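As C-alpha cells, here come the structures.
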Structure 1
Amino acid sequence: MTQNLNQLAGRALMVDVPGDELTAADADFLRQLDARAICLFRRNVSSAERTRKLVADLKAVIGQDALIGIDQEGGAVMRTLFMPAAPSAMALGAIGSDTLAYQVGAAIARGLASLGINWNYAPVLDLNNNPRNPVIGERSFGADPVQAARLAGAWMAGHLSEGVATCVKHFPGHGDTHTDSHLALPIVDKSRTAIEQYELSPFHALIHQTPGLMSAHIVFPAFDNERPATLSPAILQTLLRDEWGYQGVTITDGMNMKAIRERWGQAQGTVMAVAAGADLSLVLQFSDEMADAKQALLAAVAAGTLPAARLAEADARVTAMARRYPAEVRPYSAEQEAADRALFAGAWARALTLVGEAQRPPLGSRVRLVLQADAPSDGVSEPGLAASVLIAKLAPLYALDVVSYTRRSELDWAKLPQDGVYTIVASTTRERYSAAERSSWRPHLHLALWNPYAAADLPCAALVSYGFADPALNAVVAWLKGELNATGQLPAPLDA
C-alpha cells in the first residue's frame, strides 16, 4: 500500500521538463517522482521530429498511460512554430461559422496527434465581457455566451473526432478580470445569479462534452470568500461534481503562477487543490517544488487531512482519459498538412474586421509605419510580432518611413514630421493604449494585430486581425492591396 500510495501522489502531478530532449537526469527525476503527466511548452517542441522523439522518450519513462499536454489554442497561444498556424478563437467568433470551427478544431488535433500529444488545454470558454482584461482578449470566442458555447462546442467536437482530448478553461470564468493571475490574485465579486447566467453558461452547456477542465486562480466570493477556484471545494467539488455531475479530469492552472505560488506555494497549493477536488496539480518550473508537492500530498494523507481515496479517485479518472485518448503518433501526410494550412489561411482572411471607414494608402506611395521594435511574450502567449517581420510584409507595397520605439511612452507624437504622410500605427502587443496616447496619437489607420480591444483606443479606422500569425499578416497585406474585403464582425463590443 505504501508503494501504491507513493505512486498515486506522483501521478496527481503534471510537471514540465527543461528542453526538447529528455536527459538521463530528467528521466531519473521523473521516475523518482512517479509522474505520468507532462506539460509541453515552446522550448520542448522545436521540430516535429524532435517532439515525436521527446514524447517517445517520455512514454518510455512514465508509462503508456501517459498524458502529454500542451496549450494549442490557436492565435498567439500556439506552442509549435512548425505546425500550421491556427486562427484564434475570437477570429472564429468574427466569422461565426460552426462548420469552420469544427474544421479548425479537427485540424489542430490532427497536428497534435502527429506528434503523440494527447491533451490540449483548449478551448477557452472565458467570455469577453471586460475589454480591459489583460490576458484573455482574442483567446475568447466572444462576448455572447450562447454563440461562444456554440462555436466552442463545434471546435471541441472537431478536436475530439481526431482522438485528442480537450480541456475547457478557465473554470468558472476568467473573462471579467482586470488582473492577470500569473501576476496577482484576481477577484470577481458578482452575485451567484450573475455568474451562473453569464460566466458559467458556456461551461454548463459543454461540461459533459469535454474530457478535461482547467480551473482558474480567481476568487469568486459568491461561492468561496477566501479560496480561489483552484483551491475551493465549493467550486471544484460542490458545484462541478455534486451539482453538475462532472466526471472528467480536472486540472489546475499553473501552480507556479503568482496567484498561488506567492500565497500558498506549489506544494501546499497542490494539497489544497487535490483535497478540493482537482485530479491533477500543474506544478511547473521548479523541480524541487515538484518533489515537495509529492511529499506534501503524502504528508497530508499520513496526517489524515487528505483521504488516500481522493488520490485513487483522481488517478482512476486520469487513467481513463489517457486510455480513451492514447498518446500515440498518428500519420499526418504532407497533403493533409497543406490542406490544414489552407484552411487556417482562409479562416484568418475571413475573420479580418474593419472598424470604421478607411481609405487604403495608394500602392507605391510613401507611408509612415509606427510600431514597437520588439514584442516580448506576455507570460501566457508566445512573443508578439517583431517589427522586422511586419516591415518585410509592407516594404513591397510602400516607400516606408519606419518609426519604431522600445516603449510607447518613448514616442512623442508631436515630434513626428507634420508632412501629411499617410501614417499607420501597428499594435503588436496585447497592451492597451494609455490616456496620453489616446489623446495625442493621430494615425490614418490602425492595424490592431493582437488585442482587438486596442482598436477602440485611437481616433481612426482600425483593421483587426485577431492575431499576428503569418497567414493573418498575409490577409492584412491582401486587404491593403485591395484584393480582399474585411468581412469579419466583431464578436464583442469595443469600449471607447
Structure 2
Amino acid sequence: MARSPLPSVPSRLLDIEVADSARRGEPLAAVLTPDGESAYSELAVRVRATGKAGEVQLVPGDEGPRWFVGVGDGTEKQYRCAGAAFVRAASSFAAAEADAGRRSPKRVAVALPAEASSEHVAAFATGALLGGYRFTVSSDEPPASVRTVRLLAAHERAVPEYTGAVDRARELAAASALARDLANAPANVKNPAWLADVAERVGGEVPGLSVTVRDEHWLSAQAFGGVLAVGGGSESPPRLIELSHRPRGATTHLLLVGKGITFDTGGISIKPAQGMHLMRTDMSGGGAVIAAMRAIAALRLGVRVTGLVPAAENHVSGSSYRPGDVVRHYGGRTTEVANTDAEGRMVLADAIAYGVQRYRPDAVVDVATLTGAMKVALGLRTGGLFASDDELAERVLAAGERTGEQWWRMPLLADHAEDVRSDIADVRQAPPGPGGITAALFLREFTADLPWAHLDIAGPARSEKNYDEVVPGGTGFSARTLVELAASYAGR
C-alpha cells in the first residue's frame, strides 16, 4: 500500500508560545486598533498604520523588522483574520530575506493589546496557525518561513489564561489542518484503504481514541448495499471507518457521520471533465470527522462520540451501479437510483442507519460535500444546516460561531417530503425539486426520528483563494464546529 505523502500535522503547524516579554533581538509586531494604544504608538502614527482589520504594515529598521497588525474593531473574526494575514506577511518577508542571502527570521514576537481577552488571543492563534498552511507533494525544499510566534501579554498575570486558550486553539487548528491534509491528498494515493490506514494511525497516536476498519467482506455480510453499490465500479474496494471515544462517566452519546468518497467521477452519470480533478476533495466530510475525533480525544472531552466514515471511490466500469437500480441499505430500506453522481447520500444512508440501529445515540450529525445546490444557495463560505431538532440546530450554530465557521439553517420543507417516495422502492435517491433540501429529506428517512442535523459543506469545503485563515485547496471546514459541538455536550 502506498504510504502517506503527508508530514505529521503537529510538526507542520507553527509553534505558538505565550510570554510577557520578547527575547533579545527578536523581530517584533504590534497588534493595533484604529483608536487603541500599541507597543509602538509613536512609530505607528509616524508610518500611518491605520489598524484596519487585516492590514499588515512592515517597518524595516536597523534593529530588525517591525510590523503593525490591524484588528479593526477587535472582534474575534478580525483577530483571526489578523493572525493569518500577519503570518503570511512575515513568512513572505522571511522567504525574501533568504532569497537575498540575508538572515531569515524563524521566530517573531507579537505584542498583544492590554484589552485582548483569551478569546481574542485564541482567535489570533487560530489565524496564525492556519493562515500559513501549505500542502505540496514536491522534491523542492519549502521556502523559508516563520516557524515560531511568541504572543506577548501586556500583563504577566494574563499569561496562564492566554496559555490555556492557545493550547485549545492549537488542537482545533490541528483538526482543521488534518482535515485539509486529507482533502488535499491526491486520489492516486488516497483510496478507501489509504484513508482507513491514516485513520488507524491517527487513532494510535491519541489516547482515548479507538479505530476499527471494516472491509468489503464485512460490508457485504452486513448488507451495506449503498456503500457496495457506489464502490462497486472501482478496483479499490470500499471501507467503513469507525472511530470511538468512550470516556468514563459520559452520559451523552453523539454520532458523527462523514461522507468519504475518495474520488468521484460521477459514475455512469459521469461528470464533465472540467473540474473533475477537484473531486479528490469529495471526502472532506469524512476527513472532518476523522480530524474532529482526534481533537475530541486529545482534549479529553467528557462525552461519548462515535465517528463513522463510509469510504468508497465512485468510478466507471462494467461493475458500476446504474440509474434505475434498486439498492437495499443496511437495515433493509430500499432506494431507487436516479443518478449515480448522487452517491454521497447512498453511502451516508447506510452509515446513518447502522449507527442509529447499533448505538441508538442521543443525537446524529452527518457532514458531506453533498449538493451543488448549496453552492448556489449560500455561496462558497457558508455551510448549509438542516436539522430535525431545534436544540441541536442551535448547538451547531453556536459551535460554528465560537470557532469561526459560518452556518445558515435551511428548511426541511414538508411540501417536498413526498417527493422522496418511490413507486418501485421505499425512497428515491434524487427526486426533482430543490436539490439541497430533497437530499436532506432523503437522509432523514434513515435517522429513525432521532435528533439529527445534516451539514452540507459543498461550498466552503474548498477554496480557490486566501480569505481569513483559509488558503487555496481543502479548507477543513466543519472540523472545528464538530469539536465544539461535542464540547457543548461535555460542558466545556
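Each of the structures 1, 2 was assessed by mean projected area of the Cα convex hull in nm², for residues 268-419 alone; the largest value belongs to 1.
Who wins on mean count of other Cβ atoms within 10 Å over residues 308-315 among 1, 2, i.e. which is largest? Write down the numbers at each step before the final one.
Values: 1: 17.9; 2: 29.0.
Ranking 1, 2 on mean count of other Cβ atoms within 10 Å over residues 308-315, first place is 2.
Comparison across structures 1, 2 (criterion: distance in nm of label points 7 Å out along Cα→Cβ at positions 220 and 444) gives the highest value for 1. Mean count of other Cβ atoms within 10 Å over residues 148-155 was computed and gave 25.0; which structure, 1, 2, did it come from? The correct label is 1.
Which structure, out of 1, 2, was distance in nm of label points 7 Å out along Cα→Cβ at positions 52 and 92 derived from, given a value of 2.6? Of the structures listed, the value fits 1.
Just so you know, all these numbers are worked out from the coordinates, no wet-lab data involved. All figures in this text were calculated on a predicted structure; none of them were measured in a lab. Cβ atoms are built from the backbone, for glycine too; each structure is taken alone.
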